[in-house]
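So, here come the structures, one by one.
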Structure I
């Protein structure tokens, strides 16, 4: 059997250690890198090019959904498994729509995690029964006309990144340093996202980010 190289991204060290212990108990499975933020996950994926990326949704600096999109853009061969505590139907559907190959909740436990990684290694998608039901319900809503296109989908990637950083309390100077762009560029993007969302104050942006699962409350 070929070795399986795995990247684990979760903002809690104890969770990363637990996942590592579970997965490295399988012969030939190796955790080649860990990441504590979404942005670090993207960088580690580009550097190590893992076969499997186990990714949480609620990540600081860059949420798991945006990290997923960037990882698949830069390292399309990696297979992404979402392993999260967030049981939002919208998040599950958005993650699968963005290219996640597997999705399960941390409450599903270690056995389900191992089964999920095994499926992805064999190039088969993995969804728990709960996630499958959520996807089916979303499909029904969409085709009944009940689905609504959220305003956030009209934001650019950079605007979504800046929205999360603003909601996390970062000032313009800090955001410019994190993204390696100019102060003026950040100000321009902030103005654009405020205009598109019709939100003016930082508190309004924070509330919007929480409602749309960009940051945890």
Structure II
């Protein structure tokens, strides 16, 4: 599916470190509510859906809790499906993942409720991590918040048509002032990494030519 350049640019951004949490073992993760908020912000209300397609009870057993009282430990396994819709396509982008969740609670009902929520939440987050760094992909690299995807192969960029014009302008620069004027047009343009490298090479060649004159 082809998404707008605005959506792709947002998905390419590194994750805000303020969104990252740590569990009791020190592992980095995102809160499920924050992931849902980010899905709404990027894809819009009604632009996506999340469904629990399967929920399986793995185990249910009585346990002795730390306070010495009897409680219940329950484990569920859930399959979640996330779909993202687009006006440009009849077929949504779909991700499906499994996860298990457990809970220990003094009451059986609460143990079931918490385990179900945990399994669903984990499966949901595993689905959307396929969307990249805004959904925690970089955190798998030892908790890094640096952008890891950086570029989508073949993605169309809004300012690609300006590249040949700017390259030609670099070739026609007669002095440092001309070079600076053309170079000032480049920052902020929506270009691929290859296109940015092409402009850097054109700039360097023009600068060398001017300095040698």
Structure III
């Protein structure tokens, strides 16, 4: 097996990814329980407390990361929201590719492909909606008109369903899909092989600043 010698993710970004993912998963699981079970009980109260604690972590971590590395966050936001002419080609070739089609038909990609960008955009947008609606449900429960509170609850639930589906797809592609075997490991040690970089991120691989030693 080829040595994974190219640095794709920094140590700080990996730590942030796993901590934020932990908060995200806890929110999903506790939110699922609250979504399915509305009966009053001490157990459900404890679930709600865990949900709120995870929500605080979910909000604080990006704010802290942005405070420490503002340029890195700005570049990330710019990258995920900036499309390219090859996006349409990628979307046309993706269905066949992900189900075992010819790999060569996929257009060369930069640091992240359109599918990864759409996932990140989903995380950012749904995260904002979660935070806004969550604040309304948590802090203004007894201050909002009942109709506004109900709409906030419905929106919170709809966004939960959307992000839960996308999250399952994200896990499948990152952990189980045979064409992305190095994806999960790269989130552990930050490294991918040259061959993997060429196959999935050729433009990025050919660009300036491909690092083989982590700083």
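Just so it is clear, none of the values below were taken in a lab; they were calculated from the coordinates. These numbers come from a predicted model, not from an experiment. Cβ atoms are built from the backbone, for glycine too; each structure is taken alone.
Work out which structure the value 1.16 belongs to, where Cα Rg over 2.2 N^0.38 Å was derived from one of I, II, III.
The read-out was computed on structure III.
With helix-only ellipticity at 222 nm (-39500 (n - 2.57) for each DSSP H run of 4 or more, over all residues; to 500) derived from the coordinates and found to be -12000, which of I, II, III does the value describe?
Answer by label: II.
Any idea which of I, II, III comes out highest on distance in nm of label points 7 Å out along Cα→Cβ at positions 135 and 183?
Once distance in nm of label points 7 Å out along Cα→Cβ at positions 135 and 183 is worked out for each structure, I has the highest.
Out of I, II, III, which one gives 11.2 for mean count of other Cβ atoms within 10 Å over residues 23-30 as computed from the coordinates?
Only structure II yields this read-out.
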